[in-house]
Structure P
């Protein structure tokens with residue numbers, strides 16, 4: 001088991017991916033099927049990559065959808081934790097499975113049209129990047145794979161809350 005002292009500083013370590021790193025299925029999933037290996041803005045690319053995957057679960061009845069997202073979250077704790085330990089970087093920018101789950105939460109109850117998807121994407125990225133309270137606090141204190149996952153889950157729920165508020169309070173005025 002590695003300790004926190006075994007982890008490198010992210011800025012230096014994020015440039016280093018061992019050769020063949022993404023050939024491991026665990027790392028490939030944690031890196032969002034390779035979307036997290038983008039040299040710039042891997043979280044944004046990971047969030048974008050989550051959208052086509054969302055269409056594979058969007059058709060599910062609501063309870064089954066939430067079960068699928070919950071399963072992805074629980075699996076993500078292990079995927080992200082193992083990948084972080086293997087890289088010796090707590091929350092490597094290329095680990096984007098957390099963005100997948102956060103996006104799926106943000107997209108949970110919206111219509112599957114371009115405007116709903118775009119708004120969910122923008123709101124989720126805003127919360128994920130800005131990290132307002134409690135997201136920033138959670139990001140700093142939660143350890144391991146859970147810590148990697150949970151801040152994006154909260155960002156997803158905050159984006160979803162904003163989308164629901166827009167649907168309830170703004171859209172009736174505009175129509």
Structure Q
């Protein structure tokens with residue numbers, strides 16, 4: 001394994017996600033799945049679907065809300081999301097920050113366990129390329145822009161999503177970012 005910069009991971013993630021939207025109708029690929037493991041025992045804790053965070057997500061969140069309010073039809077919302085995410089959205093890796101989020105059932109066993117640990121190892125892997133690093137975990141509040149962004153983003157893909165959820169933020173420790 002070799003040490004790399006966070007930008008290398010973001011470029012890889014943006015490329016995967018753009019391909020998923022352009023070629024596979026938004027179906028997430030293996031590389032967007034984060035495998036979380038205990039730092040001390042290497043025991044696998046969970047596999048979570050990640051949302052890459054924008055640096056300035058407020059305007060995009062407003063746009064997501066607007067897109068949702070335009071129609072009550074889940075298929076129309078999904079189609080709009082596919083068009084948006086497959087266009088230019090992932091062409092600018094510099095727009096994304098050093099964190100990702102994930103949505104959990106309210107007070108789920110795994111979210112409680114992750115919050116208790118506060119720090120875990122994460123691995124992303126697809127088609128012979130992968131990244132491994134340690135993340136710090138914190139629970140987001142509904143008033144946090146990252147919580148709102150994640151909620152509205154995921155609402156495109158889960159029409160039954162409601163606000164009785166927990167959203168955790170995973171912030172990498174750049175000193176331990178390795179390509180595998």
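Read-outs throughout are calculated quantities, based only on the coordinates presented, and are distinct from any laboratory measurement. All values reported here derive from a predicted model rather than from experimental measurement. Cβ atoms are built from the backbone, for glycine too; each structure is taken alone.
If you work out relative contact order in percent (Cα under 8 Å, 6 or more apart) for P, Q, which one comes out largest?
Q
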For mean count of other Cβ atoms within 10 Å over residues 103-110, which of P, Q scores largest? P
If you rank structures P, Q by distance in nm of label points 7 Å out along Cα→Cβ at positions 23 and 135, which sits at the top with the largest value? P
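Name the one structure among P, Q that mean count of other Cβ atoms within 10 Å over residues 55-62 of 14.1 was derived from. Display every interim value, and only then the final one.
Details: P: 11.2; Q: 14.1.
The read-out was computed on structure Q.
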One of P, Q was used to compute distance in nm of label points 7 Å out along Cα→Cβ at positions 31 and 143, and the result was 3.9. Which label is that? Q
With Cα extents along the principal axes in Å derived from the coordinates and found to be 55, 31, 29, which of P, Q does the value describe? P
Computing helix-only ellipticity at 222 nm (-39500 (n - 2.57) for each DSSP H run of 4 or more, over all residues; to 500) for each of P, Q, the value -19500 comes from structure P
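Just checking, which of P, Q has the largest value of FRET efficiency 1/(1 + (r/R0)^6) of positions 63 and 127 (r between Cβ atoms, R0 = 25 Å, to 0.05)? Working shown, then result.
Details: P: 0.50; Q: 0.20.
Comparing P, Q by FRET efficiency 1/(1 + (r/R0)^6) of positions 63 and 127 (r between Cβ atoms, R0 = 25 Å, to 0.05), the maximum is at P.
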